[in-house]
Structure 1
Amino acid sequence: MTKSGVLLINLFLGLVFFAQGQTLPFLKEPAFKAGEELHYRLRYGVISAAVGTLKVEDSKIKFSSPHSFHLTARGQTSKAFSVFYTVDNRYDSYIDSRTFLPHYYTENIREGNYRRTDIVRFDHRNQTVQGNKGTFKSQSAQTFDLLSAYYFSRNLDLTNVKPGQSFKMTYFLNDEIATLGIEYIGIESIKTPIGTLECLKFSPEITPGRIFRKDSRLYLWVTNDGNRIPVKAQVEILIGSVTLELADAEGLKYPLGEKLAGVSK
């Protein structure tokens, strides 16, 4: 139960809308700014199981780009669930503020007695990624870590996206380069803790197994405005369902609901 929640948090951080085999078009003006902070809560059925926080800051570490953002995500089990199984995971990514591609990524995993620390370096000119187990060659000119993929997705130009269209992304995770597919479903208004919002609805790929049923589908709702904030993710598992919801948003670049160029009509 708790492990499925952790998996959903990890999936949620990497949900993006990518076209396979080409350079992905994106808006030049970022949908976020330094000072943005998003707070999420994870529910198993009606029970609060975990919380998550995502932050954007100006990077204090200098890279080859003139300016970089420092992205941070942290997911923790709630106090009630920590009695049975404790999770405290942190992800940090440093990205170019013009291309939104990652320079450097760290992942600190603390789940029960399990510990893992990953350090990843990206060389986009040579299309290589250096991880804990060596250097890996990517076939894509745009390769992301889990967290930079999430923020890059918020800047994609979705002007011509159509319902039923599927996309792919390339990302590096656990010393492996892989792809993730996602289908665009359409526009839907949903109620959230911060109000009723018009959203873009997507369905990312998941693999049936010990957690998901054969007919399980993961759905993601993203605000159809200039901010492109994921406000809800939901999936049915073998027993019950898991839902991730936006609980609070601070430091947004645009007012909620304000549409800009590149936003679906």
Structure 2
Amino acid sequence: MASILLHLDASPRCAVRLGVAARLAQRLDAGVTALYTAAPTPAAGRQLLSEGQSLVLAPALDAERRAQARALFDQAGARAHWAEVPADQAPVPAFVRQALVHDLVVLGQHDRDDAVAGTASDFVENVVLDSGKPVLAVPYAGRFDEVGRRVLIAWKPTRESARAVAAALPLIPEGASVHVVAWDNDPHEIEPLLRRHGIEAQYHREGPAMVTLGEELLSRAADLNSDLLVMGCYGHSRARELMLGGASRTVLQSMTLPVLLAH
């Protein structure tokens, strides 16, 4: 991987995912582009304003959020290139367009209690499904100094899962602890692939997939003290309404560790 695209907004959590991206870039000898992307002040924030006040104050609020993001970026001191989505472009399509020309995308999990971020609740899902690029989603809580040294791979014989595994291979350093788990399938199916890349893994074959598969994955990751979960992201876009598989949705909502997703 030679290039990493990092999403920046006004959330204080940007500093954490900037650190994750910077450490990965150092390990991979890759470049990082930090792309500031935020939707204009939402209508909910303008309801208490008159039309005249909205014309004056809303741009000021947007400028303040941009300044907060820039300050966080500068304070981090990471070796990354700052860029911005132009204000006259729709945030999600513009970000996706940039994602197409990078090897890995680093995003932050949506935090419903963060009112200043300026990022849509379905931003991660949109980028994963529309860009087709591997996305590393970083939880909104916790610190993650290492990513890829204790890996849990959720295997399923699908193109989404295969793409996620392929994207994870450069992120797994020599000597990493790797576990592969599969429900209703044989996890040993990817053993030859992993061995060709010098990865010795432990394999866990489970019974039929359950409705609570997302919770089971996160529980297994916690039991193994994993620092990275690798999985396919299943879903499609229909009339701009994203339809995700149950496990994908659960993991994105409740993740406690970085998750590498691919569609």
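Throughout, read-outs are computed from the coordinates displayed, never taken from laboratory work. Keep in mind the model is a prediction, meaning the values are calculated, not measured. Cβ atoms are built from the backbone, for glycine too; each structure is taken alone.
A few notes on this one:
- If distance in nm of label points 7 Å out along Cα→Cβ at positions 122 and 202 is computed and equals 3.9, the structure in 1, 2: 2
- Each of 1, 2 could give helix-only ellipticity at 222 nm (-39500 (n - 2.57) for each DSSP H run of 4 or more, over all residues; to 500), but the derived value -2500 comes from 1.
- Of the structures 1, 2, the one that 64, 38, 30 was derived from, the read-out being Cα extents along the principal axes in Å: 2
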